[in-house]
Structures are given as C-alpha cells and as structure tokens.
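K.L.:
Below you'll find a set of structures to go through.
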Structure P
Amino acid sequence: MSKLWGGRFTKKTDQLVEEYTASIYFDKELAREDILGSMAHVKMLGKCGILPAGDVETILEGLKKVAAKIERGEVEFTVANEDIHMNIEKMLIEEIGPVGGKLHTGRSRNDQVALDMHLYLREQVLHLVKGLYKVQKALIHQAKLHLDTILPGYTHLQRAQPVLLAHHLMAYVSMFQRDIERYMDGWKRINVLPLGAGALAGTTFPIDREYVAQLLRFKGVYYNSMDAVSDRDFIVEFLSTSSLLMAHLSRLSEELILWSSNEFNFIELDDAFCTGSSIMPQKKNPDVAELVRGKTGRVYGHLVGMLTVLKSLPLAYNKDMQEDKEGMFDTVKTLHGALTLYASMIETMTVKKENMLQAVKQDFSNATDLADYLVNKGMPFREAHEVVGKTVLYCIQQNKYLLDLSLDEYKEFSSLFEQDIYEALAIEQVVNARDVLGGTAKSQVEKQIAWMEEQMAVTQSWIDTTTEQITIHFF
C-alpha cells in the first residue's frame, strides 16, 4: 500500500531515509493520545456537518477496535508508516475501509502531533505532582518522628551549627513544594488545544475548535495557528522544572549517600533499596540514591537538547521538532521511577539518633552561641568573634571542646564569662535558642510542618480537581 502522502512522488523513499526519519520507534508512546484526539476530531466533524453521522459512527467504532488491538499488544507498528499518526490511520483504513481516510479531514500531522504531546504531558505532569506529594509525605513522616533528633548542620561540608533533623528534612519538603508549584503553573500552558491549526495556516473547513477543546477538557485554544504547531515552550518548561526537581533529588541523594557511609553513620537505608557487591560480601551500596544522582545529568541534557533544537528554527513546523519527544519521554520515565522509589526509601530509612548527637558533641558547632553570649553581655560582635576564635584555637591545642573548659579557662579569654555559659552552650539550648520564623527551634519546626501541610492540602485539592477535569470517557 502506498504512503498516505505519496501522490506527489514518483520514486519510492530510500530505505535508509525511511529508517532515519521515522519516529514510530518512540512516538508509539502517544498511541492512546492520538486515538483520543482523533475521536474528538471526528465528533467535531460530525457536529459541524463536515462528515455525515454514519461515517462518524463508523470511524469511532473503528478507532475503538484499533485502540483495543493496541491495548492487547496485537499491533506491530512499522517504519514504512513513519509515525504513530500514519500507523493508526493505516490500521483504521484496514479495519473499516476507505471511509477511514476521511478522519484526516481538516487537520495536519503538525497540529495532530502537537495535540498528542499536550494530552500526554498534561496527564504525566499530574502523575509527577502526585509522586512529589508522596515524597513530601514521607519526609514529613520522618520529620515528625525526629523533632528532638539533633545533628550537625554543615556549610562547605564542614560542621557549622547544630540543627534538628526535622528542620533539615523540611528544607527538602520546601524545595519539592516549589517544584510542585512550578509544575502546576506550567500545567496551565500545557492545557491548551493546538488542534485546528492545520499545517500552519488553519483550514478551509468550518471546524469548531472550542468544541474539540470541550471534548478533550482543555481550558483554552491557541489563537495563532502558526504558534500552535511550532510551540514547544510547554516542553521546555516541563524539562526545566524537571531539571530543578532532579537537582533537588540529587542533593538529597548525596546526603543520604554520605549519611549512610561508615564515616557519617547517621542513617541506614532499608535493604530493599540497596545492593551488594559481587566480590565484597560486607558491602551495602545505596544504589538507588546513586542512580538518581547520576540520572540528573541526562535530564539536564534533555533540557539543553530541546533548547538547541528550537534555536534558530523559522516558523512554523520543521522536521527538527521530531527531536522533541525522546527527551520528554525519557524524563517522564526517569522521574516516575525516582519519585516512586524515593517515597518508600525515605519512609523506611532508619535514623541513628545517638550517632548524630555524638557528632554534635564532638565539634565546635556551638561557637556562634559562645559569641552571642558575649554580645548579650555587652561585647561588640566583631570583638566577640575574635575572642571565640582564640578560645576555639586553645581547645584544639588542648584536645578539648567548648563544654570541656573550666570557668577559669574561660575567664582567661574574657572576664564576661560566668557559670551560665554552660547552659548557653548545651546542645539542646543552642538548637532551641533559634526560635525565630524559619529557625531550627522545635517550636518553629512544628510551625513549618503545620504550614507545609496546609500547602500540601492545596496540592491534594489540585490533584483531585485536575484528575476529574481531564478524565475523558471515550472508550
């Protein structure tokens, strides 16, 4: 059977050209979306009187049969038919005869593929927000369990000041909240209908684009046909947000990897999320965290690749745009796997509270509080900073920590030191003294958790509303 566009050509396409230009290898992922879009399109053609009702019903029944065959795995997609659109149209014609060729009335593959990707990404972003929500819940679960667990906070990977583990974990909850909000905002630009733009200039048929948008549950339509078929901003936004999300997951991965090492020994990841060594029996490797950290680079690469594809492209559609899908599909797959695993891995990890506390007691992370103590006694902070620096140096030379010094030793550095210095330097006091909005004091962390749970309630509402909004009952 000749190609659907073969009328203008006098020679067969070179086999290598067919293989090189075909997108069916990867855009078969869009089969469901392509059929949904075709169903809405043919319903509209019937409503507008462009196709008779009998043809509409025949095509709809044929599309349902094709969809069922694909679902059962009975279909073999072929390179000869180039892409998912032409493969499905060929199958439809084989199923119902020449009337299947009427399906393409009033549309182009250019606006058809744009529609498929909007439908696909609209649903996938919803699933990713659900996955992020579950990771947030797992982190908050651990935070609530560890409102009294203290560990060193770090800057430059050097111990800085003690913090609650709950405070540390809530920082990631906040990062993921921003990711969720970015996805939700970008979703508004995904939820726009491009179908009806034709190849680039619209169509001569009296179509009803708003009706198609209504059938497919889109909020609006593109108002410029050239923009509709050439716009890939929504994919760039998705890849950008996904890259930021992967950066956050990678940062968390790095900490879990460090914390589970013997050098830190702060946590133990569940056996279900680790692997062993083929030669070293003692090994327990945090492979999930390492792979998430590693896969971050490929998501970054997809973003840069998409931006590069779009650079210098004239309006409207160009074959370069075929490169917009593989990176998008791979990013979706990468994120779904990472988020699913992370929710369970965080939920089941074991925290070694005593090791964390012991680490805090064997450092100088309460030095800032020593300086604050002197400031509260009337010493200028810059002078207090120097005094404390000398005190720390003395401790290092004497192999002591700040709480090990006697009051007489303290008075060698300043007469302002009194017996209450030991209370001020107690680790629990150091943590809870930071009782300011956003601080690590237990009362403030509890407020953080309560506030974040309010934001998560908004997310859950969006998930419920959006799920209902985009549910289409065509099959």
Structure Q
Amino acid sequence: MNRTTQSTQGWTSPQHKRSVLWIVSLATLAIIFDGYDLVVYGTVLPTLMADPAQIGELSAQQAGALGSYALVGVLVGALVTGALGDRLGRRRMMLVNIVWFSVGMGAAAFATSIPMFGALRFFTGIGVGGLVATAGAVVAEFAPAGRRNLFNAIVYSGVPAGGVLASLLAIALRDVIGWRGLFLIGALPLVILLPLALVKLPESPAWLISRGRVDEARGVCSRYGFPVPDTTPPVPTEKVGFAALASRRYATGTALLGMMSFAGLLLTYGLNTWLPKIMADAGYDADGSLAFLLVLNGGAIVGGLIASRIADGRGPQSVIVTTFFLAAVALVLLTFGFPLPVLLTAVAIAGVGTIGTQVLVYGFVSNYYDTPARAAGVAWCAGFGRLGGIVGPIIGGVLIGAGFANNVNFYIFAGIALAGGVVTSFVRAPKTTVTAIDVPRPAPATTVDV
C-alpha cells in the first residue's frame, strides 16, 4: 500500500497534524450531507404519500422508485469520478461535486411534480456519488497509515451522522418549514463547505507525483507540513484507474469488494427509506417512527467508530464479517414482539451492522488499492454498491405495495446481511508489488503523537 515518510503511528510535525485534521473535517462534512440527502427523503416520504398536493399522488411502488432515482445518479457520479478522479486529481473532483450536489438539493425543494422531483433527485445523486468516491481516496492518501481505518470511519460516519441530523431536523422543523425547507437545508454546503474547501483542501502529493508533477508535490508538502513521498518517477507501464482494477493483481478482490458494498448499501438505503413507514404501519406515531431512524443511525456512528479502532489493530476484514452477522441477528429480532427498549437496542445493533458496516467497507476499499487505482477502486465500490442501494428501496416498496407483512422485509434484509458476511470472508490481499511511489523512506526521528 502507499507509504510516505510519516511514521505509521504519528505525525511528522504539529503542522502536519493540523493539515490532515482539516482535510478529514472537510471530507466528513461533505459526507454528512450525503447522509442527510439519504435520510431526508425517508423522513418526508410519509408527507409526500399522504398529500397529493405536494408533487402528485404517490403510490408505494412510485415512492420506492423515487428513492432509487438518486441512487442511479450516485452510480453515474461515482463511476464518472472513478474514470476522471485518478487523472484530474482529488481536489478538483471534490470542489466540483460539492457545487453539483448543493445545486441539486436546492432545486429539488422547488419540484412541483413527480417527474420533476425524480429528475432532480437523479441530478443530486451524481454529485453525491462523486463526493463518496473522492472522499475515501483523499483520506487514504493523507492519513498516517496506523490511523487510516479510524479516519475513514470518521469520514464515512458522516453518512449516519447526516441521517441523525435529518431525523432531528424533521422532528423539530417538519411542521415549521415543511419538506421543501428540509431539502433547502441540504444546499448549505454551497455557502459553508465550498469556501472552506477552496482554502484548506490541497491536492494530494502522492497523486501529483503519480502524474509526474514532482515540483508541485514538494510545494504542497512545504505549505501544509506533509512528509514528502518518494519522488522517483512512477513505473510508466503501471495501469491507472479502472484499467488497474481489472488487472491480475486486483480483479478478484475488486469483484468481492463490489459485492460487499452492494450488500451494505442495499441494507443502508432499504432501511433508511422504509423504516419510518414500517414502524408507522406497526402503530407508532410520526415522531415515534422517526425515533427508530434516529437510533438506527446513532448506533451506526458509535458502533462504526468503535469497530474502526478495532480494525486498525486487527485489520478490517474480520471486523466487517462480524458486523454483517450482527446485523442479520438484529434484523431477525425485530420480527418478534419484544418491548420497546429491546426493539430499540436491536435497531441500534442493526445500524452498526448495516450503515456502520458500510463505513468500514469504504475504509477497507480505500486502503486496498494503491494511488494509481485508489479513486477508481472507491468509485467502483460506491457505484456498484449503489446498485444495491437502488434495489433496497424498491424491495421495500414492492413488498409493502403487495401487502406482505413487515416481517418479510426484515427477513430478506437479514439474509442479505448474512450473504455480505460470507462474501467478505473470501477477500484476499492483492499480490505485493513495489512501485516507485510505494518505496518507504526512513521515518523522521521525532513524531508528534495524538
């Protein structure tokens, strides 16, 4: 994997630490709005289905399809970013997608029909996919090796954190600003995040060197306090981007990682879209059903961060297998008539094993590939995984529309979690190859610990 002059356990200087923490914070804030976009649709869905005056008369099947339109956009955005990100750079792709996503969320607030709303959800999804695909590559190339799983978990915990934010704002403001106001909140990155990113987000020195721009890489390292990667020109025959994913080194792992992400995102989007509706049908009032969504995403944040610390010590693979299996057990428990505290505990565990697992998957993927293939690798898993995200809401809509009991949804989701754990257990590390930018240099004598 990519290594630079920094110690794997610390920092080369206080400036290095500050710069990386700024980058992690910016990436986290970007992904929080991805999570907000994911969950805010689920929070407003009961309103849209109950009031045809909003965007038109919406059936359960149509609602499931609308939930998937954004995910089709995410698939497109992730794959496009994967094709371009390893060639155009991490910073440029982050900035473009922040603007794209914000404009889409703001425009969706003014939709007046189902086709218009669906088209704008697709447009927004393109920006979301670009952010998700780029954030992991950014963090993997700036974080000290011994903290990469933790920092990736912090960044991608933005997905459930955004879900918590959407749930809380829906409970507090739904009757005040309506669903359109909740969507307008999603446009805030344009005025909050973009100015900060323009100032604080540098280009990756490792990426610059991989493109032969050694002097620029040295300049970035000097300004931000980063250790200088090895500046020997990269091997000219090395494949870049999606071409590298199909190479003998990565092909099998790429297929398995894609299936892992497919399972994780199917569970993430399926539960976030339909859990409030399922719980409302089970007799809980509007705020009560949203509380389950809050617990689902809250459990994912806490559990995902704890699991990431374990993954930095033991490796992410065994941890992901365990969390997938925990999700399967928790989802089955939701089909029993347990008291409310037990159900909420099961929902929290399900959050760890579904949304929290996907957080770990992104960290696993980000560090599985080297710099020339990293953005494409993350994009592949985000994009192919979004196919699972597309299927998740549709499964719920079809089953609910057909009159099946809510338990059937939970059994299907539990089976998918079990399959995800099995697939994860078969992933093997890529064959070790040493490229010029991967050759480690001696660590500095002095490091600054966290």
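No value in this document is a laboratory result; all are computed from the given coordinates. Every value quoted in this text rests on a predicted model; they were computed, and no experiment measured them. Cβ atoms are built from the backbone, for glycine too; each structure is taken alone.
K.L.:
From which structure (P, Q) was relative contact order in percent (Cα under 8 Å, 6 or more apart) calculated, if the value obtained is 30?
P.N.:
The value was obtained from structure Q.
K.L.:
Out of P, Q, choose the structure whose coordinates give FRET efficiency 1/(1 + (r/R0)^6) of positions 72 and 376 (r between Cβ atoms, R0 = 30 Å, to 0.05) equal to 0.00 when calculated.
P.N.:
Numbers: P: 0.00; Q: 0.90.
It must be structure P, since only it matches.
K.L.:
Figure out for me which of the structures P, Q the number 43, 16, 12 belongs to, where semi-axes √(5λ) of the Cα gyration tensor in Å, for residues 208-335 alone was derived from the coordinates. Provide the component values of the computation, followed by the final result.
P.N.:
Numbers: P: 43, 16, 12; Q: 42, 20, 15.
Traced to structure P.
K.L.:
Could I ask something else about it? For the read-out mean count of other Cβ atoms within 10 Å over residues 144-151, a value of 18.6 was computed from one structure; give its label from P, Q. Don't skip to the end; give the middle numbers.
P.N.:
Numbers: P: 18.6; Q: 21.4.
Source structure for this number: P.
K.L.:
Kindly point out which one of P, Q the value 1.4 was derived from, the read-out being distance in nm of label points 7 Å out along Cα→Cβ at positions 152 and 312. Each step should come with its number before you reach the end.
P.N.:
Values: P: 5.1; Q: 1.4.
It was calculated from structure Q.
K.L.:
A value of 63, 41, 38 was computed for Cα extents along the principal axes in Å; which of P, Q is the source structure?
P.N.:
Label of the source structure: Q.
K.L.:
Next question. Thinking of P, Q, which structure, once helix-only ellipticity at 222 nm (-39500 (n - 2.57) for each DSSP H run of 4 or more, over all residues; to 500) is computed, gives back -25500? Numbers along the way, then the final one.
P.N.:
Values: P: -20000; Q: -25500.
Going through each structure in turn, the value belongs to Q.
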